[in-house]
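Novice: Listed below are the structures to be examined.
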Structure 1
Amino acid sequence: MTSDAAQNATARLRDHPARRTIGESKRWLRELFGALLDSARARQPDLLAWQLFTLHEGAIIAFSVMADRTAAREARAAPAVLLAQ
């Protein structure tokens, strides 16, 4: 899928009822990351939650759109770096 095709698919979803469900699911995951990081007494849990969420979403896109089978493995190293900051 090209970038244009991805943008077109997103635009078509704009008014679709599934968009709310997708958004709620993604917010839930980001909030879960934040709660877990807060419980672990991580510094800046909200910022880290956003970073981990973005990493998670990027790995999914790299796998699903680019067929990159190494995306999850490569993404696994990043949380340790983020948490060490």
Structure 2
Amino acid sequence: MKLTITVTAEDIRLGRPGDPYRCPITLAVLRHPSFKDKEVATSCYFLVTNFCGVYRLPPEAISFTKAFDTAMKVKPLSFEIEVPE
């Protein structure tokens, strides 16, 4: 099943560079109904959850995370990840 993850300006504002639990992508994933009340962390290349496992982020999300973690300006984005049903 493909899920669309949307990172908003609010996620970016609330995010913390270098913190896998406060990354804007993590905050966006936690808003998705499939991940409510789950533990989620984002590394530079992977999304890690205690619910669905470990998933490689798409290139645009990897670029976003690298830029955010090095204090570069980033914009909201959407991307898809594949998770088991």
Structure 3
Amino acid sequence: MIAILCRELLYIQEKNEQFVENGMVHFAKFRKIHQTINKFVRFTSTPYPFERVDKISHYIEEKIRNAPTESTLDQCSRELIEL
């Protein structure tokens, strides 16, 4: 979710000027930024009534513990390129 927020904010920042032609502040840009952050806060403050399922939690935790490191993945990518 945070990655989506960052991507949207970056898009707004890059595609909209700080000021309009007459030198005035581009308030529409800042309104978009406010709306995007407000939407993020609204979604993240909503509680989700999920119950913990131990079997699934343990599975995910095990996968995370045994996940390859970034350097291992990088090395695999380099090996694939050489094929």
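Novice: With Rg and Dmax of the Cα atoms in Å, for residues 19-58 alone derived from the coordinates and found to be 10.3, 33, which of 1, 2, 3 does the value describe?
Specialist: Details: 1: 10.3, 33; 2: 8.9, 24; 3: 19.6, 61.
Matching structure: 1.
Novice: Where does the value -25000 come from, among 1, 2, 3, when helix-only ellipticity at 222 nm (-39500 (n - 2.57) for each DSSP H run of 4 or more, over all residues; to 500) is the thing being computed?
Specialist: The value was obtained from structure 1.
Novice: Identify the structure, out of 1, 2, 3, from whose coordinates Rg/Rh (Cα atoms, Kirkwood Rh) was calculated to give 1.22.
Specialist: 3
Any read-out appearing in this document is the output of simple, stated calculations on the displayed coordinates, not a laboratory observation. Here the structure is a predicted model, which means the values were calculated and not measured.
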